[in-house]
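Every number here is computed from the coordinates shown, using simple stated rules; none is lab data. This one's a predicted model, so the numbers in the text were calculated from it and none came from an experiment. Cβ atoms are built from the backbone, for glycine too; each structure is taken alone.
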Structure 1
Amino acid sequence: MVSGARIPEPVRLRNAVAIQRGTERPNEVVIVQAHIDSRGSDPLDWKVDAPGANDDGSGTVLVLEAARQLSTRSYPVTIVYALLSGEEQGLYGGRLMADYAAEQGWDVKAVLNNDIVGGSCGSDGYCDDQHVRVFSEGPRADLTDDLRAAQRREGGENDTPSRNLSRWLDGLADKAAGGLDVRQIWRTDRMGRGGDQIPFLEKGYPAVRITVAVEDYEHQHQDLRTEGATVYGDTPEEMDFPYLAKVTQFNIRALDKLARTPAPPVPSAEAAVRTDTLLEWQGVKGATYYVIAKRRTDESSWREGEATILTFETPVGEPEPMEQRRISNVQPVRGDDWIFGVAACTFGAICSPFASAVPAGQFAPVAKAEDDSE
């Protein structure tokens, strides 16, 4: 039961959720989601016709199509398809879903929140059907005071797991011919606004918002009406369905790969008063090799062309699961000038997003990481 500024009378909140259990690591979870509620000009007017075609019927059908296609396949990792309620009233469904993930003890390695993904023209007439925006947070929302101080000293403000998930999505889009290009937006959400990825970020889960390249404000959060030459209302006539199809295909490619990759490792870097950098991390389940990438501290993207690839063979007669190995690697450069990232990979060159070797760079809530270290 929920109530608030936009819910004056308590009401029961319900999400619609489908869970496709992983066959090998079912507690490792990827979530694709959208919200099913809509609104008119007045968020408290529950009687007005509010079709919500783009916001967020577009995301809703995207999630359903992803479930239709991917549920016919088998994956080592669990995929969760979630349709959330109460977003327009205050992100209630997203909070309920994030709470549920925490209660289940899921290891959430990615949340793809699709909100307004079906239009390609803006209020000013500018159109862009070649890009999709991916919003990601800077300093993570669950930082402790100690980690915040460590980031100020050593860097990492631009290396949250959500930011590295955004970089991974950008790289995935670059490899798909005829698809959309990702425009990374290094903000949690649009200015002054929000979406259902935020409750996940507040719990420390990697989450991004996927949305159109340009928004049409006359056709969202508006009562159906015509004023002069301007038609208001979020109706299907204003949709770009070929564009929505491309955003859907982009999500499905991302989910298909994320559900097959190992979880990103948790690397650390030691570079104080030395001319090289020692990287260390614990092996992760499902990984057959690792990739180390680096970038200068003022660069935005990983230098994957200069990556180091580490493969391991288990000695005959000495079985040692990958997750039991403590892995070390020395990079012959001064760590002061570089940020390092490590990705876990499996057969077929399927690699996780890079996890940065910086304070709080791990793809897990800070509280969980601290509990594990104890």
Structure 2
Amino acid sequence: MRIIKLKKTNEKMRLKLILIIILSVVFAAPNVSAQDVKPLNFSSVEKALRSTKTTAANKNALLIEGVNTRKITFWLTPENEKKLRAWGANNALLEAIRQNALPVYPMIQKQLKTLTKPIEVKNSIGMEFVLIPPGEFLMGIKKEEMEGRPYNGQPLHNVKIKQEFYIGKFEVTQGQWQALMGKNPSEFQNCGSDCPVENIQWNSAKAFIKKLNEKNDGYKYRLPSEAEWEYAARATTTTKHYWGDDAEKKMWQYYAHHAELSPAKVGSYLPNAFGLYDVSGNVWEMCEDVWRKDFANVTEDSSPNLQGDPDFRVVKGGSWGQSYNELLTSRRNDIFVESINYSKGFRVVAIPN
């Protein structure tokens, strides 16, 4: 971008100009203006704070204006606050973020008195898991939502989740993969260790889980079944998306990273009502199931389908490259177990021993 120096530009106008530079160059969004309503995600705020294009005072001032006008997609958790302070956020910026956060959506598990297990746990390499309660739901896509997608999950059928289970709060990250496997295969390594691992095979994800199980840290790890994944993603909702039907396409900006050129750090957007992040967009998530085109003759059992060609498995949720209409909670696709793809990752189920 070519910047023309304006000798008579006052301080306020200069700050506006720098704000546009940060939003367009640092956020890698060429068409963004200061008036754009798209909210700022956690990765965007980090990039701005790390920018060397202006002083720390200016970066904080400009981000305060950006947060106040464009809003944000994340909550100021203690962990997020610690990271932002380390990158140079001052008290005024943190307060602006706190004031512009959406109300906390309490996890549904907290309303269930019968659960005796902890709602959230962390394993030996720092992976966080959220408890998903038992229940039942209608799995698949409604006929009026199919829009020419014959393999998107018909017919609708009832599924019973008979036993609670833990599932990853976030997608498996590059840092977690590196810690366990000794190398990082991701295409988007410049995204950072907190970004989802991708550019991996389904078979590689299984190898990661095998190594995780070898730690014998109190949990048995595996990929989710397609039914478990969709139940956890829906979090009791029956709408197109877990944040609602969103006919005016406003709420997705707070919940899903999509139609971008690369993934975002896990947790950059708001979670569903079970407390799971990024179950729509960011990266496709691998399931245990063998791929099938439809749900004909299925049962209410939530175990994975293992009938058919084992070289093709199910992925769910869409990725950073998907359009809005492809982010339905029922959205499904297939993956060849030996293919490498930089839009696909996974999250892990943990069952206490």
* **Entry that produces 179 once volume of the Cα convex hull per residue in Å³, for residues 53-164 alone is calculated, selected from 1, 2** => 1
* Out of 1, 2, which structure matches 12.0 when mean count of other Cβ atoms within 10 Å over residues 245-252 is calculated? -> 2
* To do: Output the label of whichever structure in 1, 2 has the greatest value of distance in nm of label points 7 Å out along Cα→Cβ at positions 77 and 229.
  => 1
* FRET efficiency 1/(1 + (r/R0)^6) of positions 117 and 277 (r between Cβ atoms, R0 = 41 Å, to 0.05) - structure with the largest value, from 1, 2 -> 2
